[in-house]
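So, here come the structures, one by one.
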Structure 1
Amino acid sequence: MADIICIIGNKGGTGKTTLSHMLCQGMGLLGQRSVCVLTDTCREPLDPAGRRYLVADARSRDALIKVAAKIRSLKSWMGVIDGGGNRTEMDCKLYGMADLVLLPFRDSHEDMRTVLRDLELFPRAYAIPSQWPVNPWQREVAEKTLAEFLGPYRDRILAPVNTLSASKLLLQKTVAGNLPSPLANACRGIGRQVLDLLHLPYTDEVRSNIPVTNSARLSTPHAAMAT
């Protein structure tokens, strides 16, 4: 049975979609088959070509039920559901079906106040600093703010995902198979954290920058995810 990871949170603009795609890309680099599931009706599905994962459109209630059931039926797969922002009811639904819940947040007071409420609302969830500053001074300020707002929840806060301009490449309609090494390394880092939380083994691909077609990489064709 596959695991389902839901990336949710009440605040918009925290990087949920970017994190979803980076996580799936990282899973592919670590030898894990995954599918990135779109639920945000304000977004359009992306082309799976050039990615190390499949994509699924679950923007309707019925589609989400079908896609989640299909993912569960696939042995040794993983589903990553991008929950979108400002949808408390949907977040609660996704929380109920998830094996692991991630709550991205950025280095603003508003983000931290919101993720604090979400950590209280979703006691099994982990918060993950997203688009975190890399400038030493800005990072120091961000860490102090995090300690001030979220100190009691430190054991439920994962390692930060640093700001990386190349991450936007994964949100293009179609991506090139040969993505920059810093992006691949960042995606691997997210994947390792999640696989460790799920107590799942993984193996890094040595030839991570060699383009691989989906048909060669995945034993289940795109039709397997049809809703």
Structure 2
Amino acid sequence: MSHRILIVEDDMTIASQMKIALENWGYEVKLTEDFNDPLAEFNIYNPHLVLMDITLPFNNGFFRCSKIREVSNVPVIFVSSASDNLNMITAINMGGDDFITKPFDFNVMLAKIKAVLRRTYDFAGGSSQYLEHRGAIYNPADSTLTYNGEKIDLTKNESRIINTLISKKGSIVSRNRLMEQLWNDDLFVDENTLSVNVNRLRKKLDEAGLTDFIKTKKGQGYIIE
């Protein structure tokens, strides 16, 4: 799975160099073009991590980070030459997760990015057990779905539903197939039990901002598109 990184840097030379390096390491990268609206490109791109300069047109990085924190816990790493103690402390107080001082070694940047992503998403080295869709990362090992840096705890049945649907994303999964997945030795799962579990799961996803994550195909079953 490739993480999406948004670079908020107005020096296009530095930004382009960062983009090339990160793409060579396998990340998906977008450079900010609209510096007027702090959240426009963030909301559209839905990144897993933001690299944020401090000195920016219209609004500085501290303000932009605070606006992101109003809607998301996605990790933010500040990248700036203004690395005095006051700026570093302010960066952390405004919701930053780490600080990289310019000029920097690209290997140092990579190490810090990997560490923050690992802490945030419990993601280690591209393990195939993790499943991703629409920016949400499902971890069957602990029955959680992580979205925008927040973990959604799933019950055993909810985890089985997500696992089945996200593994078959793009394909309709019948209710009978899901009931087979929920079958637990001596426990018979009927149609009503399945409906209750799906509705509870949808409520959790909606509250986390994942609206219409699971869609109903009338008379056929469910699908994650």
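FYI, it's all coordinate maths here, none of it is from the lab. Bear in mind that the values here come from a model prediction, so they are computed numbers and not experimental data. Cβ atoms are built from the backbone, for glycine too; each structure is taken alone.
Thinking of 1, 2, which structure, once relative contact order in percent (Cα under 8 Å, 6 or more apart) is computed, gives back 13? Source structure for this number: 2. Can you say which of 1, 2 returns 111 when volume of the Cα convex hull per residue in Å³ is computed? Of the structures listed, the value fits 1.
Suppose you compute percent of Cα pairs over 23 Å apart, for residues 40-159 alone for every structure in 1, 2: which one lands on 43? Traced to structure 1. Here the criterion is distance in nm of label points 7 Å out along Cα→Cβ at positions 80 and 176, and among 1, 2 the highest value is seen for 2.
So if we calculate distance in nm of label points 7 Å out along Cα→Cβ at positions 32 and 144 for every structure here (1, 2), which label has the highest result? The partial results should precede the final answer.
Details: 1: 3.6; 2: 2.8.
The maximum falls on structure 1.
If mean count of other Cβ atoms within 10 Å over residues 152-159 comes out at 17.2 when worked out from the coordinates, which of 1, 2 was used? The read-out was computed on structure 2. I have 0.30 for FRET efficiency 1/(1 + (r/R0)^6) of positions 64 and 192 (r between Cβ atoms, R0 = 41 Å, to 0.05), calculated from one of the structures 1, 2. Which structure is it? For FRET efficiency 1/(1 + (r/R0)^6) of positions 64 and 192 (r between Cβ atoms, R0 = 41 Å, to 0.05), the value 0.30 is produced by structure 2.
Supply the structure label, taken from 1, 2, corresponding to distance in nm of label points 7 Å out along Cα→Cβ at positions 88 and 104 with the calculated value 2.3. Derived from the structure labelled 1.
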